[in-house]
Structure P
Amino acid sequence: MSEKHKGSKGHPTNEKTEIAQRIAKQSARFARRYEAVTDFVSRIFRWFSAWFDRIIFNQKYSKLVAFVVAILVVMAFTNNPVEPLFQTKTLTRVKVNAIYNSEMYEVEGIPEYVEVNIIGDYSDVISVNANDITVDLDLGKLTEGQHQVDFVPVGVSQRVRATVTPSSARVTIRLKETKTMELSYDFINLDKLGNQFVLGEVTLDNRDVTISASRETLDTIAFVKALIDVSGKTETFTQEANVVAYDQNGNRVENADVIPRVVNATVEVSSPSKTVPIYVSIEGAIPNNKAVASITQDHNAITIYGPLSVLDTIDEIVISVPASTLTQGRMTHNITLPTGVRYGNVSKVNLDVKLGDAVTQTFDNIPITYRENVNGFKIRATNEDDFTTSITVTGTAENIASFNRDNIAVFINMRNIQEGNNQEVQLYVDSNFTLLNIVSTKQTIIIDVIK
């Protein structure tokens, strides 16, 4: 029983030995095969290497090898083509050149500028010079009526492609007619003419011009003017003035041909002037029962410039000072020039004011007169008492003592008065006593105006 046991334990040991022997045999066979394969590959590689060296480094076969390599390179690039680099360039404000008989026809609808798009290879596009390119609109073979005409780019290289935006224009062609019109003039740049200068008579070497345009355009022209530039002018001058046609709204009519386009204009330039005194007038009553004792001015006269017709009506410049703002001491007042006066050599006056206590005195039986009776009217007061008036004079005692009633005038201004009865007219007080406040007790009277 014990022997049976020992025999059963020895059987697994034999199996393991057999397995190990089989593994060893298989490993030996694999090693022999691997060695044989590597030896075969090594012999092939050595043979190929020797063959390659004999061909590559043999002068006899070098040209053939270079040729084969070149073919391979060409085939590689042929099978993988390089895409060309395209560029787009936009030219704005390209001038349109309209081709037609401008002496015979008027054309409406031609744009002054268009847009041109340039497309092509990058190097060709960037070399395009915008100044060399124009766009033609050929109307030479067309007659009156409406037409749709394509734009044609000119001056573009054949290596690029050019498109115009818009691609065409719708134009209206009309036959021109002529018309003679009177020529007037207008000054330009008046703001650049010195204020002390006055423009006088203008002489044009042409008083009539000829207008050539379609009937529709001629009907819109309201006047034609020669534009005279007066900037910086200080004396009489002659210059060439452009002639321009305008519609009734003052807009230029561009489609009209004006003949002549330029005329010679001679303009008289003068500088009339007049020196007049500067007076200060206190308007109203000074508060706190005060009156002006004295006023000292740093300018007592002013030279004014303007048309003679304006200067002839001006004998003085008055600075009005509201009494409510008057205080003792120094103050500055700007000078307001009368209407029509272009320039004055004094723009402001510095005043030194001294105040004193106010007193008032009344003067009766001051006669009422009239001035500026340019129409030669006769005047009759409806009330006998209206031939005279009373005045109240307010000032310091010293200034009233020097007042003389003979140096004052109460008057009616007849310049704008018309013939008729029972007219109420304004009374005015004229006095050189600038330090006194003089008021007529009558502000208006009733008169009859007789031719």
Structure Q
Amino acid sequence: MRKALLFPLFVLACSAEATPKAPQAPRWLDAPTTAVALRQGIDVVLPLHLDRTAAKATVVAPEGIGATVDSDGASLRLRADYTVADDAAVTVTLKTDDGAPATTVEVRAHIVPLGWIDRQTWSETDGPQAREHTSMFLDEDTRVVYMLQGTGYSPQWKPIDDNWQLDLASKTWSRWNPTGDVPEPGATRRAVHVPGTKVYYLYGGSTGFQETEVGDPALYRVDLGNPAHTFTKLTQVGAPERTRVLHAFGYDTEKKIFVVFGGVFQSATEQALLSDTWTFTLEGDTATWKEVKSAQKPSARYGGFHATDSTSHRFFVWSGAQQPKGKDMINAASDLWALDLSSAQPSWSVVETTGATPPGRRNGCWIHDPKTQRLFVFGGTPDGVVSTPGLFALDLRPGHEGWSTVAAAAPPPRSSGSGFFDPTTGRGYCGFGNDRELYRDMNVLGYPE
């Protein structure tokens, strides 16, 4: 009897071991369980850790939302463009080649729109008078913006000999009394910031009025952390012979190279548009200049929009007024150029862009967000009579250069305003300038909290 039972038991044991195990569906281990906030125009990168190395993810997203799996398969990149207003869902499908069931994960996206979120105005007794072409410096630690001079309207273009500071938290203005080698009253000076410091550099612009108006050749260091000597006039070696106003000025933070392009040279007897490009480096209080010779370069222009992308080491210039053409005294350019600073011999090239290029103009307000590599364009005039409405965003990321229109209710369009970017809050500011009115305001561009 015992021998008779051995064979059935053996058969059952063999049958259990031979039964194949069904492959398991792949899982996204760190899939988001709540809605992902997508700020228009900014990438959000989600970790994509799967429990099976052989699993691959594919993504389907609604129109207006970019969704891609990075090349290493370890992250999912989402980006909402400026046309998307409503919340949406992105579908992620995980598959393997071993016959396992596919896994579908829905990622909910909460769209956070970009727009003008505040407008501050003040009376004549509570802050600075209306003006144009002022220079602004932000102290990121104290949350105070310092404003240097500018030109007024009584009469127009006469320099204003006063300086102010704006507390961003309380939204209140007070007088600023800078020290050191303070520049003569003037305007259209360009400033660049050294990230992570309280230091700016200021170059060009003009002083005087009417018959006495001249370009300012000086280069200044502006140290907001040194109230006893804020402005220092620097020594220059090999500087350009011609002064300039309404030029482009940039700084590559990694290469530690400053760039100057174009503008207008003016004296008592001559006015000329410039197309030259210069770089300089600093050693202590001495700037050493070098002219850039490039096979191609932007046309002579002034009042354009510019930004330095230190990630790709490119200095961008867009639009600006060119030599008059017939009755068109501004003849605004609409092309985008980039100066490659990555090599010992910088060179210019035209940058092709996607999207609808905004109308060309001069003397608008621009805001550069270096972290997200975007340049915002607001206002400016194509004809010297009216200002162009609308807010436009230029994507500066290599391979993604393109224009977008930001559909947002905007403050009154104007020309000759001034702007700056606050990296702490990710907000941009644009104020002052003129159109049919003279503006005494500060407008805040950002995302609602």
Structure R
Amino acid sequence: MLSAEKNQLLTQVGPGTPMGDYLRRYWHPVAGASEFDDKAVRPIRLFGEDLVLFKSLSGQYGLIQRRCPHRNADLAFGFVEQDGLRCAYHGWEFGASGQCLHQPFEEIVDVDARLRKKTAVKAYEVREKAGMLWAYMGPAPAPELPDWELFNFQNGFAQAVFAELPCNWFQCQENSIDPIHFEWTHNNWTARLHDNQAGYVPTHLKTQYEEFDYGFVYKRLRAAETEQNPMWTVGRVTLWPNAFYLGHHFEWRVPIDDENTLSVLWVFSRVPQEQEPYVQSRIPSWYGPLHDENGEWITSHVANQDFAAWVGQGRITDRTKETLGASDRGIVMMRKRFFDELDAVAAGAEPKGLIRDPEANRNVPLPSACRAEMIDGLPRAELDRHPLLGPYLRDFIGQAGQPEHVRAEYEHAIGQKTQRAKFFIVHGAAAEHGAAADDAANAATAATAATAANNEPASPAPVPHPASR
């Protein structure tokens, strides 16, 4: 349980708040690069600020305040020029640096351009990496944009999936250090949704948490597993400050404001060795729906199950009313680290996990239970049986709403048709986002309870980006 004041420290992210200023010191994925293939401008809200993200005709990305400083027109209606974004109201143009580049009428009556030279908008740095656009909104100089090893793996199909969630970022991130929820949310609850006679999966016996340079590693052991299980010998990564890493995918929880979060799922699906060499020409990005055509919460895919749990806690969960237990030890550790970090940075210290040295930022590895398989690959038959990677070979189980054109590219990459199952329940270790397991008892139960059938409906259709509605 936390005091109301400490809960506010964790959850308030607007300009000038301790947590907001802290998180701004990191790079955050905020959009897919493919979003700008056919549209050069879109509004975006980050850390309580209304902004515009654009791609100029020269290919440079910019992230600037949404209101034109002339007379507060909405720059989201602007259009791009060679070097910047031009306001549709009176033609003032701004570059990615925020500096005003042109003021059409003013430059006629003031040949020295005195007004233009002193006019600028708030601007933030944007870079492209791994098919995503990343924003840095903190003090200069910016740290290195992390070059995680997974971004550089070969012979795989990557995709970036986004969703806007009506809840605070921190209750999403607490999920990243909560092993027990896998057993219940992704196993038992999902099974009972479709069969109220379904039995329970093996329970957790013990957990362990270790801090390292880039966050925490948590490990867990379940009944019927031995201590040689990769989830006990290697574990999973709670990536600092607002992400999660499972060896084949990342998840980020980027604050939109105090009550809304941008969920970012980046998945690298290893192709079978029979499909090598495979070179992906473009990493697609898409937005997945939260609700089906009847307005019901989608619970068919792993991320969507998490979304229902997080949003169900309320816009900003009231931590003064919690009852924490032994299963929450990792959450307590993470909260304490955040409080310590806020104090340290306020005193002038460097935030945890930043990379400043370009040489140290080359192909940075993270603990992974499937690193060898991701690098070397597996024959199709072995890959299909792999408890972590196999479910993704049969379909994209990460998040609902995969567009048909992405599905077609995905099937081409892996060399087989995927299933459009109505729901996915993967028992045992495989249900834990496809967690790796090598024990015979778990392997025997690691199977999808629902498979594609002719009478099962397709996954809900993808929805457009909310800003376009």
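A short reminder: the numbers here are calculations on the coordinates, not readings from a lab. None of these values were measured; they are calculated from a predicted model. Cβ atoms are built from the backbone, for glycine too; each structure is taken alone.
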Using distance in nm of label points 7 Å out along Cα→Cβ at positions 111 and 367, single out the structure from P, Q, R with the greatest value. P
Given a value of 13, 21, 18, 15, 11, 6, 7, 6, 2, 0 for P(r) over Cα pairs in 20 Å bins from 0, in percent, point me to the structure among P, Q, R it was derived from. P
Out of P, Q, R, which one gives 14.4 for distance in nm of label points 7 Å out along Cα→Cβ at positions 23 and 279 as computed from the coordinates? P
When you work out distance in nm of label points 7 Å out along Cα→Cβ at positions 287 and 375 for each of the structures P, Q, R, which one comes out largest? P
